[in-house]
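S.K.: Below you'll find the structures, each written out as structure tokens.
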Structure 1
Amino acid sequence: MTMASTSEDTRILILATLSGGYAGANAVGQMHASYAPNTYILPVMSPAMFSEDFYLRAFERGIDAILVMYSGTDSPYKGDAEHTAQMINRVYPLMTERGINTRRLRLVAICTVCTAAFQKEIRQMNDTLAEIGPVRAELAAPHEQSA
């Protein structure tokens, strides 16, 4: 699968915190730089507001990858970074139980001026998707359910 077909055939959801990831995305736009068109940016106050089930439903509805772009421990919300990391860690085994490759979900630190890092994360996720393919193939394949 080529990078062009990956961008056309897959979708990446970016949960971008207002204090970091979204500001980084905005900085990329202000530079008039580009990134893959298969990305959908959702600005959020905190990724911790989404339950584990949100991530699973997103994959089941055809989102091929999720990047949680977080400002890191400099979040204005006390304990938010730790809570977000713990939640993401709880999602990985649930993904495995459903046969969803855990490389489809990644928590990354993106600051307000991290334009190169923002673009790099999207490129890396598209490279991963080129390797593992769309999520629909994994969801269609039979897999063992844990008891």
Structure 2
Amino acid sequence: MPLPLNDRQFAFWRLRRSGLPNVRIADRFSISRQAVSKALLAMDRKVEETLIEMAQANQIDAESLNAEKGVLFGRSVPFDAAAVIFVSADHGVQVWYEHEGDCGACPRYARCIELLWGYADELGIALTKTDDPTRLADELFAKLREIV
């Protein structure tokens, strides 16, 4: 189930995730708080369903899920590694596996750095400057676990 990233409900969800209260979201869109609450409940269900479907498709046993933040922590059965599935407004639904590797030699290096910094910015999480995506991911997801 793809998430409607350009949908109005998703816009409400992103604003709430960034810390904006429902009443301010309602004011911004000139609608009732009840309409915002209903939209957010529906969006939370969509996010939860999407995270669960991604976990099942990638053979990840879920350990914890937070639909309001759009994150699922689990363990990959085939890789025997920690895994995180998360919703990024700019990058869609992503799966990250805990791993060690030679990131500097990887052709996806720049994409990983962009993804991790972008997701941290979306959540307002400050990270230590580093050029190692593995360490960056470890720090980001440890801080995210503390939030959820």
Structure 3
Amino acid sequence: MDKSIPSAREQFKALDKSVPFCGPEAIDTACLECFAYEYADKPVAKQVDIITTTDEFTSVCPFSGLPDFATVTITYTPNRDCIELRSLKYYLMSYRNVGIWYEHLVNRMLDDLVKVCKPKRMKIEIVCKPRGGLSSTVVAEWSDK
């Protein structure tokens, strides 16, 4: 090895750096809207699940502020209301600059969505894109029983 060319370890130093980000108070629950589920009183309603998936979800690492990417799948059995998808998209986008651990995010999201639509049951699955060779899947579930 040529001694005149510094090694990567000599050339680059770990930086104590963080990109600015918001806290969980920036999550916009006010944008969430529902519409009445007109089959709520019909027998078929017991067998209906609504499954919504997006692979465009981003939040940020609460340590570094660097972006985290994930696929979010929301599965729920409606009771009286269904979540309006445009409002759900705005809600999910409000996480874009929020520093939050995935383990907290999945529970926060479950709490917010259950509160707004009061389903019979709901499951949220967040599949985190790999970082440093590690990927995580975080799942939270709720039931009215």
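S.K.: Of the structures labelled 1, 2, 3, which one yields 3.2 when distance in nm of label points 7 Å out along Cα→Cβ at positions 49 and 121 is computed from its coordinates? Each step should come with its number before you reach the end.
M.R.: Numbers: 1: 1.8; 2: 3.2; 3: 0.8.
Value 3.2 for distance in nm of label points 7 Å out along Cα→Cβ at positions 49 and 121 corresponds to 2 out of 1, 2, 3.
S.K.: Now for a separate question. For which of 1, 2, 3 does helix-only ellipticity at 222 nm (-39500 (n - 2.57) for each DSSP H run of 4 or more, over all residues; to 500), calculated from the coordinates, equal -16000?
M.R.: Numbers: 1: -14000; 2: -16000; 3: -6000.
The read-out was computed on structure 2.
S.K.: So, one more: Taking relative contact order in percent (Cα under 8 Å, 6 or more apart) as the quantity of interest, name the structure among 1, 2, 3 where it is greatest. Show your work: numbers first, answer last.
M.R.: Values: 1: 35; 2: 16; 3: 26.
Evaluating relative contact order in percent (Cα under 8 Å, 6 or more apart) on every structure, the highest lands on 1.
S.K.: Given structures 1, 2, 3, which gives the highest value for percent of Cα pairs over 15 Å apart, for residues 33-88 alone? Working shown, then result.
M.R.: Values: 1: 55; 2: 47; 3: 60.
Ranking 1, 2, 3 on percent of Cα pairs over 15 Å apart, for residues 33-88 alone, first place is 3.
Laboratory data are not the source of any read-out in this text; all were calculated from the coordinates shown. Just so it is clear, the model here is predicted, and its values are computed rather than measured. Cβ atoms are built from the backbone, for glycine too; each structure is taken alone.
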